[in-house]
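Multiple structures are listed underneath, in structure tokens.
Just so it is clear, none of the values below were taken in a lab; they were calculated from the coordinates. If you're wondering where the values come from, they're calculated on a predicted model, not measured in any experiment. Cβ atoms are built from the backbone, for glycine too; each structure is taken alone.
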Structure 1
Amino acid sequence: MDRILIVDDEEIMRESLTDWLKEDGYEVLAVEDGFKALEAVQSQDFSVMLVDLKMPKMDGLEVLREVKRLGFDIPVIIITAYATVDTAVAAMKEGAYDYIIKPFNPEELGLTIKKIIERQHLLKENILLRKELSKRYQFGDIIGKSPKMQSVFELIRTVAPSKSTILICGESGTGKEMVARAIHETSLRKDGPFIALACGALPETLLEAELFGYEKGAFTGANIQKKGKIELADGGTLFLDDIADISLKTQVDLLRVLQEREFRRLGGTETIKVDVRIIAATNKDLLKLVEQGKFRDDLYYRLNVITITIPPLRERKEDIPLLVTHFLQKYNIETGKKIEKIAESALNILMDYHWPGNVRELENTIEHAVVVTEGNVILPEALPDFLKQKKTLPTDTKKSLEEVEKQHIIQVLKENQGNISRTAEVLGINRVTLYRKIKEYNIQVEDSTE
């Protein structure tokens, strides 16, 4: 049974609140001052605290501060008959869950408490679920029971303790950064920084400034010295996503860092030594780019010491139910909902889809479904329209993956009236990546909007 602590110096208020809350099925303890309240929280567990603002000896804000200082994460509702904007702001700044003015409606207070406790139950359920998943099918934030993902987990465990450079390959949305984080958190560098940089989202000059930093006056607008990502990652891990998109000039500079473990800031003369592990990621065939002269072979071999390939979601569909459960719990908590499950008919639709946007697209789909679902079960009607059209992976085996991807992007653009932001969200990729693919596949976008 959930227990509530009432802290109020007025006996009639303590008695009234106690009676109301007991009628709602809660266990209640009522005390008359802050000192007794602090004794109580150190000896018993409470789901919620109702604390009067104006009390002798110790006021409500002091009680709130002490509860937080002692390390108790108990939602506190401040109650007062002397409401001012200043006290309300102060209460919320100190971490109060809510601020209620006397006289108040007991039913409204009851609803607020019910909402708090339901959210706590969801959090506890999510913690238990994550613990259960982590025992069998989870590595960091990556989930998968399929043989392919279990092989990825095993490879992460094997390579994490080493100092070797790692190349992570996989389509957009497969979770390359999560794999990089898992490697870092399992390595001897886990207490050092993990710095991530999306190389494909930046033009050459800005990427160089982000990577290497710059000295004051290095270029127009460089009014102060700034450390780059390489320097910030010293003692830890630097994750470079979309490594295939960096220019040949930047490739030369990055090669020096890998070979010599040193670099110079833009506009600088000092050589800076760094101890950093580099993990790179790509959704392209780097060897093919090397053959085309678009990627340096010496950099490729430096990066390709150890390769981890993440399978696309369509090749590990047995992981979809686990992922759906995980995302359902996540968005239940974020939205305050209590959706219990996904209907089998809806899950079948997800299992039949080919997921070109991979896990990120699946997560966006479940978030959409949670938001629009009003009951406690996700039904097929709650899924995005493009899924309900029962499109499956084309059976024309002569089509390349690039052709399939191009046709899918065209279809989703059409369904979203050329809206780039919405199309990127549905595909599970960022707008920069979508623009790059539109250019790469020479897709004509009519009436494009952001």
Structure 2
Amino acid sequence: MTSNQPYFDLAILGGECLTLDKSFAEYRDSLILTGNGRIEYIGDRKDFIGPYYAGKTIHAQGKIIMPAFFNAHTHLSLSLYRGLGTDLHLQDWLTKVIWPLEKQFCNPENVYLGSCLSVLEMIKSGTATLADMNFFSGHAAKAIEESGLRGFIGEALFSTSTPSIRDPLDGFNVSAALLEKYKGHPTIHPYLVLHAPFTCSADLYREAGLLGKKWGVKVCSHVSETRNEFEQIRSRYGKTPVAWLEETGVLDSDFIAIHMVHASDEDIEILAERNVGIIHNPHSNMLLGSGISPVNKMIDKGIRVGLGTDSASSNNSLSMLTELQTAARLHKVEALDPSVLAARHALQMATSINADIYGLAGITGSLAEGYSADLLIINPDSPNMVPVYDHYSQIVYSMENRNIESLIVNGKVVMEDRKILTLDEEMILREVEKWTKSVSVYDFIRI
């Protein structure tokens, strides 16, 4: 390297780059150069003038490069209960399986272990950024940080005690401590998380809305996940969950509503007027028999609708690839119209739309100079993807997790050639197996 050669931390040579920016710019023989976690150059290789030096070079000829996925809603620690309580409605799943198990086994060590297992699966399926709702959320944050992923972390608040917060009045103090600990952190972003209208009071939502504005953070909650919840809130308060939340003043562009399966036309008007972000979780909604979210109606009203997997115990996968593929198919069936939720839009729901909802537009979700270097390298050389006529169509309707070869987050190579570089995958799997054999989960399930 000569003194006048620019230095870059990482160079990715070749490959067909899909930026997923607003114009869907593409580069057929691309060059991506990164420094300090950011993309410093992206374009056609032939257009870069002059020599350079890179600390690491990845050759991506014949590959597809695109933004990494953003999983906009999950519960990392619940991967320890994957496969328990299947074929139950949400209320039975919560009260007879998940909440009894959490009462018995939810502690800092198990939250960390379950979170490690979850981030392994997310890395293998191409997720760079996630939004977690958890108890002992600082221990979930530890797993996220060690993995090299970017994460939103929130302590799940209820109007009653939880495994991590005995006095509900302490909930916001726990959230404030997380904000202080991770203030200015490049990849860990605390936010406020309330469980749901059927477990949280109006005062809790009012206070969350005020603190969210004071602290400059997002506020998130499950909303209208099931018909039972919708009718329960309407019976209790004489209003739908959305109308009830509107009265608390919490609904605005910084509020994120998870699920929104059941919504009246008036609810959708309120959500649009308040610019609320919605996170759709089709696999979880289907598995729990909760219903089909009116995604097409909400999109038609200009509402931002993103995607998340929910937990590994209600999905039971944490793959954003399969989530977006399911969403694209499900809403064509619902509308009896193959043109709805087209491939390009489905990809944006799992990337740039999620980034916008969580306040990271201009930082991640698409590939451009100045953005965080969060990207996937896909190997399409397999029977399920050949021939490739339309890259977007192949990813949404044909690609499998195994085609995701490498994952780069904030400029750091987290997975290369399917090998995770930041965590000891074999050790984590052994520890989970050891934990599973050491406990009797069925002793605490009330089925």
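Given a computed value of 12 for relative contact order in percent (Cα under 8 Å, 6 or more apart), which structure among 1, 2 does it belong to? Only structure 1 yields this read-out.
Using mean count of other Cβ atoms within 10 Å over residues 169-176 as the calculated read-out, with 17.0 as its value, let me know the right label among 1, 2. It traces back to 2.
If distance in nm of label points 7 Å out along Cα→Cβ at positions 353 and 377 computes to 3.0, which of 1, 2 did it come from?
Working: 1: 2.0; 2: 3.0.
Source structure for this number: 2.
A value of 1.06 for Rg/Rh (Cα atoms, Kirkwood Rh), calculated from one of 1, 2, originates in structure 1. Comparing 1, 2, where is distance in nm of label points 7 Å out along Cα→Cβ at positions 177 and 417 highest? Going through 1, 2 one by one, distance in nm of label points 7 Å out along Cα→Cβ at positions 177 and 417 is largest in 2. Compare distance in nm of label points 7 Å out along Cα→Cβ at positions 33 and 65 across structures 1, 2 and report the one with the greatest value. Answer by largest value of distance in nm of label points 7 Å out along Cα→Cβ at positions 33 and 65: 1.
If helix-only ellipticity at 222 nm (-39500 (n - 2.57) for each DSSP H run of 4 or more, over all residues; to 500) is calculated from each of 1, 2, which structure is the one that comes out at -10000? It would help to have the intermediate numbers written out before the result.
Values: 1: -14000; 2: -10000.
Source structure: 2.
By the measure distance in nm of label points 7 Å out along Cα→Cβ at positions 25 and 225, tell me the structure among 1, 2 with the highest figure. Sorting by distance in nm of label points 7 Å out along Cα→Cβ at positions 25 and 225 in descending order puts 1 first.
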